Structure 1
Amino acid sequence: MRNYEIIFIVRPDVSDDDVQKLITQMEGVVASAGGKVEKVEKMGRRRLAYRVEKQREGFYVLFFVTGTGDTVKEFERRLKVTDAVIKHLTICTDEILQRAAKFKTLRTKQEAKRRRSKPAPASAPPPAPAENAQA
């Protein structure tokens with residue numbers, strides 16, 4: 001099972017009840033395909049960077065899903081046939097998390113190496129006494 005983030009944008013003229021029904025329906029799709037919905041974030045109505053299907057704003061919804069590729073395929077298929085959804089994007093976060101963990105271990109190794117290779121600071125020699133002190 002892999003971790004995915006799926007974000008989709010719903011047309012702004014869709015009511016909040018219909019958006020909630022769509023979210024419930026998509027949760028059912030994930031459950032029936034053998035996946036698990038970790039978290040759902042309703043990000044609210046936002047302005048789009050550019051027009052999508054003649055819309056200037058949309059309602060953003062973010063799903064955090066754990067499942068297989070078939071789960072995601074079914075989720076995306078349902079999003080494509082839903083008229084209220086104007087855009088969607090799926091990201092597999094496993095590779096990102098693995099890469100971050102790899103860099104973290106690499107950094108800790110490099111830091112430990114730096115600490116070992118640094119010599120202990122030597123104490124400064126005492127100042128030499130002045131031979132001819134002028135008064």
Structure 2
Amino acid sequence: MRIEACDGTDVDDFVVVEDGEYQMRVGEARSVETTGGSAAWMLRMELTDGDLAGRTAVLDWLNFTDRGLRRVRMVLAALGFDVTTSMDVEPEELIGREAMVTIATQESRRESDGRLFRRSRVAYDGWGVVDPEHEGAGRTV
């Protein structure tokens with residue numbers, strides 16, 4: 001196979017779907033520690049509908065800091081947890097839960113080589129409850 005020096009693009013593109021709102025399921029939830037030493041969870045979100053059902057669309061992060069707890073409660077509520085009371089929850093309890101997630105494309109340049117980098121991000125307030133009228137709404141796998 002011959003590969004020309006000018007073939008391909010100078011963009012690292014990791015966008016799976018166009019910007020918009022999608023019903024997604026938590027495919028993986030993992031506890032991590034941030035560089036600042038705070039607790040955080042990484043959520044790998046999978047599409048539930050269409051030709052790309054089951055494919056990872058976006059990663060999102062829940063940060064358990066004073067500033068991040070409001071968003072943590074919003075995400076947990078969208079995933080069906082009762083956030084009106086105190087609770088103990090572990091990352092694995094999120095797996096299989098579904099929500100409506102709004103994603104947008106973010107572009108930036110890598111410092112190392114200046115290449116354009118595109119990826120999907122979840123908007124700060126981009127989490128909502130699945131409409132009960134939607135087929136399979138509220139299900140967990």
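List of remarks:
- Here FRET efficiency 1/(1 + (r/R0)^6) of positions 48 and 104 (r between Cβ atoms, R0 = 35 Å, to 0.05) is compared for structures 1, 2. The highest value is that of 2.
- Structure (1, 2) behind the derived value 15.9 of mean count of other Cβ atoms within 10 Å over residues 24-31: 1
- Read-out relative contact order in percent (Cα under 8 Å, 6 or more apart), computed value 34, structure in 1, 2: 1
- Among candidates 1, 2, the computation of distance in nm of label points 7 Å out along Cα→Cβ at positions 16 and 112 that gave 2.3 used structure 2.
- Among 1, 2, structure where distance in nm of label points 7 Å out along Cα→Cβ at positions 56 and 72 as derived comes to 2.3: 2
- Comparison of 1, 2 by Kirkwood radius over Cα pairs in Å - largest value held by: 1
- When helix-only ellipticity at 222 nm (-39500 (n - 2.57) for each DSSP H run of 4 or more, over all residues; to 500) is computed across structures 1, 2, the figure -2000 traces back to 2.
A short reminder: the numbers here are calculations on the coordinates, not readings from a lab. Fair warning: this is a prediction, and the values are worked out from it, not measured in the lab. Cβ atoms are built from the backbone, for glycine too; each structure is taken alone.
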